[in-house]
Every structure is written in C-alpha cells, then in structure tokens.
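Listed after this line are the structures, all set down as structure tokens.
Each value in this text was obtained by applying a stated rule to the coordinates, not by laboratory testing. The structure displayed is predicted, hence computed values, not measured ones. Cβ atoms are built from the backbone, for glycine too; each structure is taken alone.
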Structure I
Amino acid sequence: MQSPTIKAVFFDIDGTLLSFKTHEVSPSTEEAIAQLQAKGIKTILSTGRAITSIDHVKYLNFDGYITFNGGYCVSQEGHILLKKTIDPRDIKALLNYAKQQPLSFSLMSEQEITIHDVTPEIAGMYAHLNLPVPKPVDIENVDPASILQTNIFISPDEEKDFMAGIMPNSLASRWTPLFADVNPAGQSKKVGIDIFCKHFGIDLAHTMAFGDGGNDITMLQHVNLGIAMGNANPEVKAIADYVTDDVDSDGIWNALKHFSVL
C-alpha cells in the first residue's frame, strides 16, 4: 500500500494518547507530535471528553480540538467552529426518568460537568481516568438546552431500549461497558474531522487518525488512514486500515514510521 501524503492527523485521548497505566503521554508520542508539527502537518485532538477536561494535554500545542465526540470544535486560538447541544426534549426525558428509576448519569455543558448518583464503580472509573468525580447535579435546576453530552451508566444490553424510549433524538456510542456517551443524533468525531478539514483547506485524502474505542469508529472509517491502537476494542481493530502497537509500546510513533509520515 502506497502511503498517502498526510497533512492532518487526529488523535483520541484515553487509550491512544494517554496510557491507562501511567496517565501520561509517552516520550515517543510527544516526539512524534513535535515532528509532525515541525513538518507543517496539522495535529488535532479528537475526544469524547469535555472541553474542560483536556487541559493536561494542551501542552502538546494541538492545532485544534474536537471535543464532546464532535459536538464542540474549537481552534487553537479559541474560536468555536461548531457547538451542537442535545435536543432539550431528550434531556428533560432523562431527568424525569431519573426521578422515577435508579440511574447514574453525568451532564456536560460548555462550563461544567455534573453527575447524578455516584456508585463505587463510577468513582473507580474516574480514578482510572485520573479525573475528579464531578459535583452532584441539581436535577431541578438543569438548563436542558445547554447540554452537549451526557454519559449514561447503563449496560450495552440496556442501551438500545433506553435510547429508543428516553432519548430518541440522540446517539449513543461507547468505549467502555460501564457507560455510553450520548450526543446529538448525527453527531460524531467524523463531523469534527470535516469541520477541521474545511477550516484548514485539507482534503480527506490527506488525513490520518488514531483511536481505540467505539466512539472512534466513525473517525477511523472517515479518514484516509485509520489506525487502531494495539489495545483497541476488537470492533475498532476490525474496521481499521492498520493495527499498530498498544499505547504503552510506542504505537503512535511506530505507525507514523511504518507509513513514512515521519
């Protein structure tokens, strides 16, 4: 396979840039990003995290940020290129459901993250991600029109019926069995890629992306060269153009070298 000329590379955070073991970016990945930037190749973060939860990787000087799984795209200079909130009807239905049934969920807006009903398992998940547990949500005082993403702590088996019955105008994706990322219908990292390709005048034929979770599938399928980390979920590896080594074994560096991008 002849390697395409790459002009933009998109990176997921958890399990791709950041190791779940060290909670840090490896020296080889730091060097890879620096070399890409020195060559004039755009480096763009692409994550399901909130815009308020990425400060620890901003030192890498990305050229742009796709957050909330594509729902909030912002340039390096801080210009908002896209902001898309969840249908308020779905948020109202979620809140009403939670008043009647046990349910853990988080709500993410531009300014903050709040959470309802923290279990020990959920607290452990935040520790695994090296993130603080969000403050409790005040269900009676949520602005339903302000929510960019919610995490619903339900099993994969429960997800389909829950989404159809409670949040039919939204889309669920997941990178862990513990919860589903819920975003506006039609929203995904793929949309964020198109936003930045247009912003920088780059054709999709010159794009590459790295990911490991279910919410990375649309991204890896959309770019010209979709790379799954060695630690990626099986369904992610199945759709990738190439499977590299895992996040703790220089996977990003090795793939960029393999395709002669560096």
Structure II
Amino acid sequence: MNTTSSRPQLCVAAAQAISVANDVARNVQTHLAFAREAAQQGVQLLVFPELSLTGYELPHLAAQVLDEDGAALAPLRQAARNHAMMLIVGAPAAAARAGDLPSIGAWVLRADGTATLYRKRHLHGSETQFASAGEDDALVLSLAGIPTGLAICADARHPEHADAAARAGAGLYASGALVSENGYGPESAQLQTYARVHAMAVLLANHGGPSGAYISAGRSAFWAPGGDEVAAAPGPGQCLVVATRKSNDGWSGRVVPLDLAA
C-alpha cells in the first residue's frame, strides 16, 4: 500500500528493533513489520540499528555477507518500493578492496529500487579482528528530500566524522548503533552536541535488546537542529521513534511501541 498522500513534508524514524543472532530470515520479517507500521505513520526514511539483519555477531561477519542483488535483501527492497519509503538496514558487506575483511555496512534501499552501501569508517575494539574500515570520511545522500549523512555506531564518537558530514551539506545525521547503558550518556550527549554545533537534525537508531556481548540501552532518539530532544524511547524494547517536520512549524516527535507477537 502506498501512503504518500497522507504524509507531512518530512517524516523520519528510528526502528528500535530486536535482532535474533545470525537469523537473517527472521530478522527480515521483523524489518518488514517495522516498515509496515512506519508506512502507517507516514514515515519516508526508516533507519535500523547497526548490523540489524544479523545481530552484532562479529565472529560470524564473513559468513553473513549480504550483497545488493542477494535474496536476503529482496523483500526489503520490495517493501521500500511498496511503501514509497527509504530503508537503511545494517548488515555485513563485502570490503571496498578485494582481499580485505568484510565491512560493517548500512544498505540504503530506495523506493525506486536502487541501493547504496555505506561502510563503517571508524572501527573500535575487537571489530578490527573481523572487519575492515570503510574509506569514505562522509557519505551524504539525498534521502526523502533531506541531505543525510550516514553513520554506524562508533563513527559518531569521532567529531571529525560529523564535521565531514556537515561540510558536505548534511541536514540530517543518521546513526544506526548498538549503545549500551554505560555508553549511552556520553554518546547521546555527543550526538546532541552535533545537532547544536552543526545545526543539523540527528537521529539515533539503537538496538531494542541484547546483541552480541552487549546489553543495549535502547533509548533511540531524535534531536532537532539546535539540540532540542524531540523524541526518545524510554528504554529497550521494540518501537518506532518518529520525527516529523511540517513546513515551517519545526519538528515534533512521538514513540510508537510495536507488539510483533500480536
């Protein structure tokens, strides 16, 4: 179903989903359920957490690499077309250079059927044992009518990454992440600082439950240009964090819980 007629000027959302470890097929179904609900909410751009299609399972990255034309992404590409919505989903991807370790990727699936891959630029901790870093200091794409700088988790801990996105004209900085309770305070404060310093909106899509060795804080959020928090999930659990901008009225937000067992 196409819901474009009821949409505001701009509507973006974080999909705070729970991923099942190494079960791509099941996680695709979760993503599809989020996309259906997001379409009902008028969402034009939906961002999922880091490695949302596999979970944060670093030792299994090489065995889970997804490509643009693979069967795993096909239902999500169709959903993007059906809902006239752009999806950003997390998955292992081939490295930029042949022979390197796989990348931690974010696939941008557009409503016109095209796809673009962003590779995580800044790795941390044990990620360097299993993945290779991307080569783009910033990737800014026009998504749902707003120049959007893409980030994956630790990218956003490096101010130079957000700086590069802002210099490239980003009006929205969108990060798919896995942030624990211990890390959430400083990391969310840093994202809010980017919104204030660069006068760009910032969207955080965090995992809704544990993944890998981490217990996610949840609390996905959206900050308007200038740094005001517009909407934030209260904790873990599956939900959409939706932010809308209508003409010159500024941003408003809401949290939409999802009960996928229903």
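By the measure mean count of other Cβ atoms within 10 Å over residues 55-62, tell me the structure among I, II with the highest figure. Largest value of mean count of other Cβ atoms within 10 Å over residues 55-62: II. Given a value of 22.4 for mean count of other Cβ atoms within 10 Å over residues 39-46, calculated from one of I, II, which structure does it belong to? Among I, II, the structure yielding 22.4 for mean count of other Cβ atoms within 10 Å over residues 39-46 is II. Hey, distance in nm of label points 7 Å out along Cα→Cβ at positions 63 and 175 derived from one of I, II reads 3.1; which structure? Considering all the candidates, the number was obtained from II. Can you say which of I, II returns 5, 21, 33, 26, 13, 3 when P(r) over Cα pairs in 5 Å bins from 0, in percent, for residues 143-190 alone is computed? Derived from I, not from the others. Can you tell which of I, II yields 49, 39, 32 when Cα extents along the principal axes in Å is derived from it? The value was obtained from structure II.
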